[in-house]
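Next up: the structures, one after another.
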Structure 1
Amino acid sequence: MRPNGGKIIIRVIAAFFGVILILVGLVFGGVSLAFRISQDKLRDKCSGTAEAEVIKLVSDSDKASAPIFLFSVDGKKYQVTYSNYSDPPRYSVGEKVQLNYDPDAPTTIFVPGDKTLRTIITVFIAVGGGLVLMGLVVIILGFVLTRKLGRTPPPQYQYQQYGM
């Protein structure tokens, strides 16, 4: 084996795992960021405001449920099932909720008071960023710590006693 073979192997392994962490972090953070942008566009698109009443809770196959909102726009009533399911339910039947709707398509809604999805997206973006940072640290440590490998230590001086 070459004198620096161990150093090269460690650096390659560190670079490999570091790049994997960076790629996973970028995908994780990128997908989360895309969801954040989508939510921001929906918020901007929904410029009309209305007070809605929760008329019913619907359950998915698990225990989570979503509210069905009833609200009026220009005298016309709309009934919309909210896309965010939660367990326990975030809203109760009869509760009044301020929501925003798209004036061009009133069944498209955004609930400004519901920060659940935004919080989850923010956590996922932070996790993605953390994975990228961990990948960079692994790569840097792999190179920094192997700098000492392969170096020959300074010669040890041996003291001899001369006859007395």
Structure 2
Amino acid sequence: MTIESTVPAAKTVRYPGEELPAPPPFAIDIPEDFVATAAPRLLALVQPKVKADKFQPSLTVTADLIPASIEPAAVLNPMLDEAVKRPEGELVTPATEQGSHQAAGSVRFAVSDVSGPVSLGQSLSIHLAPDALSNGMRYAFSVSATWDANNSHDVGATLRAIQDSFRFNA
């Protein structure tokens, strides 16, 4: 059976392209004992090469389109609020603007896995792409580092350093 399209082809729209722009390229610096991969719904997933016993620490990078007029803290605050609603949720560092295109904050909360509760530390940062798109939107990158707050101080510090290295390519 053949299904014919009833939509007249006025033009072809391609991704990435002018009408459908891709997120801008970015870079992060990772140590030798970490690995970066692509993952579903993520632009990047960074983890230690050696798997952890209880909770696998990681850093993720995602991108979403937002109205160009929104400030980075306005994107970050709802994310922090949601994390604090979790069991044992605590705001460690409120959203702090770091220049006109960046904000960062951190939280602690608990999750349960098969071996019992795990106290997690999470550091979140938002990076707004420097250029707005022609449709009045802008890409907002979320860089999130999560680690076992009780057992992974060094890993948490390393993930935060990777997070701090995020930058847009020129």
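Quick note: the coordinates plus some simple rules give every number you see, no bench work behind them. Here the structure is a predicted model, which is why all the values come from computation and not from measurement. Cβ atoms are built from the backbone, for glycine too; each structure is taken alone.
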Value 1.4, calculated as distance in nm of label points 7 Å out along Cα→Cβ at positions 60 and 84, assigned to which of 1, 2: 1
Computed 54 for percent of Cα pairs over 27 Å apart - originating structure among 1, 2: 1
helix-only ellipticity at 222 nm (-39500 (n - 2.57) for each DSSP H run of 4 or more, over all residues; to 500) from the coordinates reads -4500; which among 1, 2: 2
Structure from which 23 was derived, relative contact order in percent (Cα under 8 Å, 6 or more apart), options 1, 2: 2
Per Cα Rg over 2.2 N^0.38 Å, for residues 52-139 alone, the highest-valued of structures 1, 2: 1
